[in-house]
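S.K.: In structure tokens below, several structures.
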Structure P
Amino acid sequence: MINTKPEAGGLLPQMSFRKLGGGTLDIGGTKERHTLFIVYRGKHCGRCKRYLNGLQTRVADWEAAGFDVLAVSADPESKAQADVAEFGWDFDLGYGLTEDQMQLLGVYISDPLSPDETDRRFAEPAVFCVLLDGVIQVVCLSNGPAARPDLDELLDGMKFNIEHKRPARGTV
């Protein structure tokens, strides 16, 4: 297995995920809007639910700033649907993230600690802010559930970077 790490200032790999409700979610490449792309651990993760609940309260702000907002996990459709039914998330939600896709995204991958956690390997959290041309402006990869960027701070920084045409940082 080759595990790459997408680099700030580099291109986000192009890939598609199954979208809850039908169709696909496509990342990478040139887009008409910027992208906030979140990889989450799945239904078993309480911290993910809190983070995505927080995202739900900020989706309109991200969209007003010119971003499409989407999240994906390795969960099967039934688990993703159960979370949406419980929490009412209305941002685009993908499911069925494969291990190959995890590796292309450079996310950390974990084995479940028990069958009570989940029944498959899953991605640890990641957040990508991607500009219109497919360039990664900000990449945050975590090896565990407790480290994720603050969504308000991230949005404020992204608006500043876009307004002032700042390049991606941390490219050395």
Structure Q
Amino acid sequence: MSAPERDRREAVRFQAADMFAGKITPPRVARLLGITRKSAYEWHALWKRGGKSALTSKGAAGTGCRLTDAQLERLEALLGEGAVVHGWDDQRWTAARVAVLIADRFHLSHTPRGVAYLLKRLGWSFQVPAHRAARRDEAQIATWIKRVWPAIKAPGRPGARGSSSPTSPARA
């Protein structure tokens, strides 16, 4: 979460604290601020224990990236070489494969989910390869779609309009 977004959320929590101080109930605070009732009740409990200061932001979550900028540049270069160069049998980079690559080259362990976040931050997108049969015959498929499919395809709806109502004159 970005710093401005964290600040915006903190401001909403502070608004809720002011409302609690004005004797507004958590469900009403939730409606007025557009938050969930669960959040309103949690914030109310925190406010009762520690006041408005209990609702301050705790800062960014997580420990941050353990790779230096130079290591990130090197990682991108390694990824650009392709997976086959690094010992896999195809060119697909998976989060698990990238985690192994990071462990081998930089001696840091990452979970596949953590690698997925890292790759997204670096601008890499997830893509699913198209799976095609090795002996796929496009001409034969086109012929089947043209000749066989129309014969087995379910017929369309009847031309007359109908109604689902049991008292409709259209059913008679």
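S.K.: Mean projected area of the Cα convex hull in nm² computed as 22.7: which structure among P, Q? Before the final figure, lay out the partial values.
M.R.: Values: P: 9.6; Q: 22.7.
Corresponding structure: Q.
S.K.: Suppose you compute relative contact order in percent (Cα under 8 Å, 6 or more apart) for every structure in P, Q: which one lands on 12? Could you put the intermediate results ahead of the total?
M.R.: On the way: P: 30; Q: 12.
Going label by label, the one that fits is Q.
S.K.: Name the one structure among P, Q that helix-only ellipticity at 222 nm (-39500 (n - 2.57) for each DSSP H run of 4 or more, over all residues; to 500) of -9000 was derived from. Could the numbers behind the result be given before it?
M.R.: Numbers: P: -9000; Q: -16000.
Here the read-out was taken from P.
S.K.: Given that mean count of other Cβ atoms within 10 Å over residues 76-83, derived from a single structure, equals 13.2, which label among P, Q identifies that structure? Spell out each step's value before the answer.
M.R.: Working: P: 16.2; Q: 13.2.
Clearly, the read-out refers to Q.
S.K.: Computing mean count of other Cβ atoms within 10 Å over residues 4-11 for each of P, Q, which one ends up highest? Numbers along the way, then the final one.
M.R.: Numbers: P: 14.6; Q: 11.5.
Checked P, Q; max of mean count of other Cβ atoms within 10 Å over residues 4-11 sits with P.
Laboratory data are not the source of any read-out in this text; all were calculated from the coordinates shown. Just so we're clear, the structure is a prediction, and the values are computed from it rather than from any experiment. Cβ atoms are built from the backbone, for glycine too; each structure is taken alone.
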